[in-house]
Structure P
């Protein structure tokens with residue numbers, strides 16, 4: 001039997017999407033995906049999607065649109081943890097854009113050692129466990145992850161087997177994405193001094209822009225139903241915020 005995923009649909013606004021995230025209100029919403037420049041906090045792009053569309057889905061296409069329309073030469077970007085995907089890291093790495101992306105530590109299974117305790121050796125293409133045993137490459141699955149597995153003959157007598165795996169065959173497996181090197185590059189950027197300053201700047205720009213739009217311009221709620229009208233509201237709000245920013249800057253330099 002083929003199981004079908006149940007998708008909740010609003011009876012009053014079918015174009016909205018059901019949002020269900022930790023720390024967020026649950027219900028039917030629209031999401032405003034916004035880009036601002038780091039110097040003047042001018043909104044350079046705003047794009048509205050249903051609430052069930054992940055933040056990372058429209059990002060690369062919206063970034064390319066800004067390049068084509070405005071001729072931007074993008075040197076660096078700062079994003080929250082929702083954009084930490086292998087495809088985004090890979091694209092920014094290839095284009096030599098200094099990327100700083102927030103990190104959310106994923107919890108391993110209760111009682112098991114986390115993945116970061118296993119050291120990856122690029123030259124030999126193996127993982128080394130805390131006890132010094134190797135996890136060798138086996139295959140690459142359809143999702144683009146390389147699978148590394150331990151030797152069960154060595155794991156059976158390991159004193160930390162219960163902390164490592166619950167497998168009945170005593171095999172520890174670690175998955176590594178084929179573009180994991182790009183994610184490691186983003187991680188090093190985040191830990192650098194320049195990356196820390198850039199990420200701090202993100203909190204002062206994009207987060208402030210969203211706060212102003214909700215508190216001062218009524219973007220916390222949609223005034224009309226439908227995706228197209230929600231986009232119109234977001235665009236008008238962004239235009240008002242930009243006019244205020246530009247007027248404030250011109251008053252300072254005048």
Structure Q
């Protein structure tokens with residue numbers, strides 16, 4: 001099956017600044033991909049190119065339609081109710097979902113009781129969830145989310161995680177641009193790390209989290225054997241026992257996604 005988003009050799013220049021330097025990226029149907037990188041890395045530029053807000057200078061990009069998008073710094077009219085906002089976006093996207101679609105989306109983002117609440121009376125977290133609901137109008141095949149959990153409390157983030165799991169079940173592909181590594185690690189199938197306009201690391205969270213040694217609890221205390229992995233455990237235990245040590249526990253230490261991110265960005 002062809003990817004629902006495929007970018008190859010993507011470049012973008014703003015004056016003398018090269019924002020993207022030959023980026024390759026693809027998303028499959030139902031796949032959740034986390035896009036990570038420091039400020040100015042090119043994440044938002046890539047997202048805006050994908051949804052047609054910015055033109056790229058080189059390379060190619062193909063995105064399946066319909067497409068949903070939530071910008072990082074979005075702003076809805078304060079006087080508009082949740083119901084009115086979704087109705088407007090149904091008209092803009094020519095969605096025929098009507099009242100049933102609006103009710104389903106508000107339920108999906110935990111705003112079923114806020115149908116007639118005006119945007120100006122909503123908390124930032126409620127506005128963020130409403131933004132995700134409008135991005136889902138029309139049943140997009142691809143959803144581009146730019147920092148969707150930045151204004152949410154832990155309960156709101158949990159709601160969004162559950163929503164993303166449901167979108168995976170519905171075969172909606174999601175590109176999640178976020179600074180919250182813990183959120184990405186919990187929900188994303190793959191992670192793409194960008195720095196200075198280039199992809200510097202990519203893979204599943206498990207692939208990026210490399211072994212960082214073996215920790216052994218013995219009668220004489222805890223020992224750490226650096227650069228060892230799971231495959232080294234039997235030999236380590238055998239050697240310690242042969243040397244007269246009493247072994248009480250063994251743990252393979254792994255680097256975190258944060259460690260992998262800092263290493264990849266630092267190397268770039």
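Throughout, read-outs are computed from the coordinates displayed, never taken from laboratory work. Every value quoted in this text rests on a predicted model; they were computed, and no experiment measured them. Cβ atoms are built from the backbone, for glycine too; each structure is taken alone.
If you line up P, Q by FRET efficiency 1/(1 + (r/R0)^6) of positions 39 and 207 (r between Cβ atoms, R0 = 25 Å, to 0.05), the top spot, with the largest value, goes to P. Looking at distance in nm of label points 7 Å out along Cα→Cβ at positions 31 and 111 over structures P, Q, structure P comes out largest.
Which structure, out of P, Q, was distance in nm of label points 7 Å out along Cα→Cβ at positions 127 and 223 derived from, given a value of 5.9? Intermediate values should be presented prior to the final figure.
On the way: P: 5.3; Q: 5.9.
Attributed to the structure labelled Q.
Computing relative contact order in percent (Cα under 8 Å, 6 or more apart) for each of P, Q, which one ends up highest? Result for relative contact order in percent (Cα under 8 Å, 6 or more apart) over P, Q: largest is Q. Work out the source of 3.9 here, i.e. which of P, Q gives that when distance in nm of label points 7 Å out along Cα→Cβ at positions 15 and 95 is computed. It traces back to Q.
The maximum of Kirkwood radius over Cα pairs in Å, for residues 119-230 alone over structures P, Q, that is, the highest value, falls on P.
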